[in-house]
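Please treat every number below as a calculation from the coordinates, not as lab data. Everything numeric here is computed off the predicted structure, so don't read it as measured data. Cβ atoms are built from the backbone, for glycine too; each structure is taken alone.
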Structure 1
Amino acid sequence: MSDINNKVKIATKWSAITEIVAKVVTPITGMVLAHLLAPEAYGVVATLAMIITFAEIFTDAGFQKYIVQHEFVDHIDLEQSTNVAFWSNFSLSLIIWGIIALFADPLARIVGSPGLGHVLIISCASIPLAAFSSIQMARYRRDFDFKTLFKVRIISILVPLLVNIPLAVWLRSYWALVIGTIAQNLINAVMLTVLSRWKPRLYFSWSKLREMLSFTIWSLVEAISIWLTGYFDVFIVGSQLSQYYLGLYKTSTTLVGQIMGLITAATTPVLFSSLSRLQNDDKEFKKLFFTFQKLVGLLVLPIGVGIFCFGDFLTSIALGNKWMEASGFIGIWGLTSAITIVLSHYASEVYRAKGRPKLSVLSQWLHIIVLWPVVLITVKYGFETLYIARSLVRFEGIIVNLILIYYLVRITPSQMIRNIWPSLLASVMIFIVAEIMKTQGDKIGWTIATMIVCCIVYFGIVLLFPTERKLLKRFILKK
């Protein structure tokens, strides 16, 4: 058990360092691009991304999760299965790219970008590149080798800085984003192959493929469900409103996702890998889950409250004045994202680690049957009504996952609330402080001072609790 704990600590450290660097560089790149490009350019890329991300669901087909989670008989079994997953993944990606190329124009028209079929074909070059990297990343994660992933990620996050921005200055169009994404995926594929101890071999087994598919079919269905949850509203905004509002909508969720990703992207892969190794030890399984939830809550909840309280300031700094209509959405999406992450986001990792991906599929579809009618109805009343409703409907998904987690591992909602109670209390207090101080002024200097005071209040309250002091010292100060 100590070996697993040491691996978790090391993996978390490197994963966290990776995301910290990424979240320093990526927002800078995004800010520059947002000032150079119009919301419509982001709207075009968002519509094309709907097709690309949907295609990537089938190219991966759950193979990556299988390599990470499955308990193999021996090293030979692992090697053979990895090769089968790799060649299945890569071959399918080429087939799907070819199908998209045949029907590019009608597909582009369906998603709200008529006349951009050629752009879609070029954008889909990312599909085989991502497929080429997918299984190799799974091997790194299975081995807790997040240090190598850190090196690869550092190189890849510099690509937008060196490619996207110069292209945006030159082209002033969506082509800057399209070419930059392809370049980033190409760098990932090359770096992962060069640094990996595992290299693809010409081996294939239909029996192993059938074995993997029996496991991954529900992961595939789950991925489709997640896509339907994440892109249905994008499709509706693009088709019912305009590319301008789609740009506002997608960029708002992306900005918040980048901020929250500082925490979630650093912890989710490590949590899944760790829980998968502890799937047969319920006591240690719950202990690890609660530790991750507490740490994530300490960091995410104040960020969510801060985004909600200072949405206008964040929008003006990160995106510029032409994006200010999105500030309300950024604020409420940030707050609901924090609550969702702490109480619901890691539920799917629990289901998969326990070998129960069907539960994740169930939770997604229970959310879809509520989400879709809400989006279809509220889009008729304008952008603001839509984004408020879309943000609040996330609470239904939280309730569903709380029920399912209790059913699977007997973790009650009250246990989860008590686990994050100090950070929850401190977050409520900084909300009160922020709202009071905001009534006294709105200048940049005063806003920054208010944010500093909120940070002091938050950590002042949190550090009153011995458990939180110990956790912060161990996971933050020492690292």
Structure 2
Amino acid sequence: MKTVDIAPAQNYIGGLYESNEARSMDVVSPLDGSVISQVPLSGPGTVDKAVQAAKQALPAWVNLTIKERVQVLYKFRTLMEDNMHELTNLVHQENGKTYGEAKAEVLKGIELTEFACSLPQLLNDEILEVSKGVECRTTHVPVGIVASITPFNFPFMVPLWTIPNAIALGNCMIVKPSELVPLSTIRIAELLKEAGLPDGVVNIVHGDKEVVEAICDHPEIEAVSFVGSTRVAKIVYKRATSNLKRCVSLGGAKNHLIVLSDAHEEMAATNIAASMSGCAGQRCMAASAMVAVGQVDHIINRLCEVSRSIIPGENLGSVISKAAKERIEKYISEAEAAGAKVLVDGRNATVEGKEGGFYVGPTVIDYVTPDMAIAKEEVFGPVLAIMRTNDLDEAIRIENSSNYGNASSVFTQNGGLAKYVMERVSAGMVGVNIGVPVPREPFSFGGWNESRFGAHDITGKSSIHFWTKLKKTTTKWNPEAFTNWMS
């Protein structure tokens, strides 16, 4: 396999690179199956070294005002814009997204950083004279040393869900990116250093399960964020909290789009196709299940037409690995064998000149029943399972029967029915005539049920409460003031 000219990934600790690890693995581009880099698989000792670097940097970083800290992020934002093509191409190569999707991911990272730059205006401490001469004040103070464990599907955006907010609020961070896509996170750290971030404020430790466990167990890490599958999210949440850490742990999803017969045909079809196939379906906000209520064959027919215009290697990227491709295609075959009808078949997709890549074409499967695996489990590919009912309440019951609760949308032109659905679906993020109801900043990202474990969302205003703790101060200076039971 041809090796692309990208330097091997290294750990980044205290502003220095190091990769003195006994184990390593290849970084494979899913676009064509070529090896583009190598990544070290670190152990607990490296995690501790990163913690000590963060510990050394913390006092000086905390001592800065938040206005001083965000000056680094203003410069970082400009550097991302200046390096847009390079960052986009890096995401494209290591993750397999189309160039356009990769650019959109970088742009979202810029938006997340802009929100962090606004934190001085949002972090309003409270002060009140509670009794004559007595004042109470609340102050948000940093948690301390924190960690972020990020997934393969958004190698640039998800690290920026956490890094800008956490460091703007005064924390020092250890980041553990997915070993499948370690390169974008390294560039984030390099650009932050170029923007003036002091060494040790952000550290990167590469690795697999061993590093995740070490992060959850380390006594000096106070908070952990995680994004990944629900199975692992549960493990991380239990392990981190059992070690008395605060933790927000985001898991998988099975997002249902409820489509009513009065839905706008073109808007519904194009939005659903884009939601199902965008980022090759490898996002926790992808539409993976559609519940057709009543006569919606005209929308399904148009949906299939739109789906057939989505071509692997052109406007559809690859899935992350050969194993992922095989797993996704197994779901399709099992559903077909169980009686579902494959309307658009994306199995056995190849791209000319990139025969070693991992591609699954857009797939639409009709007459899926709620008991089928493809209706219940997260497929994480460009696959839409259609279930049918004539009753809106039954459609809502199907949605609410899922263990997950990330997102749900309803497609209709009836405002009353839309409100009826919005009030009853069990999901943290809800849309009307929107295939991917991701809230934009400053609104926070986070689902319900088994899509999120922890008390706070991971982005937006809600994240302030995760990355800080409240200090309450009561002061009295005038002994001559009137005294009552409050003073």
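Name the one structure among 1, 2 that helix-only ellipticity at 222 nm (-39500 (n - 2.57) for each DSSP H run of 4 or more, over all residues; to 500) of -12000 was derived from. Considering all the candidates, the number was obtained from 2. In this comparison of 1, 2, the computed figure 22.1 for mean projected area of the Cα convex hull in nm² is attributed to 1. When distance in nm of label points 7 Å out along Cα→Cβ at positions 84 and 420 is calculated for each of 1, 2, the greatest value falls to 2. Among candidates 1, 2, the computation of mean count of other Cβ atoms within 10 Å over residues 308-315 that gave 21.1 used structure 1. Using the calculated result 1.4 for distance in nm of label points 7 Å out along Cα→Cβ at positions 332 and 364, pick out the matching structure from 1, 2. Answer by label: 2.
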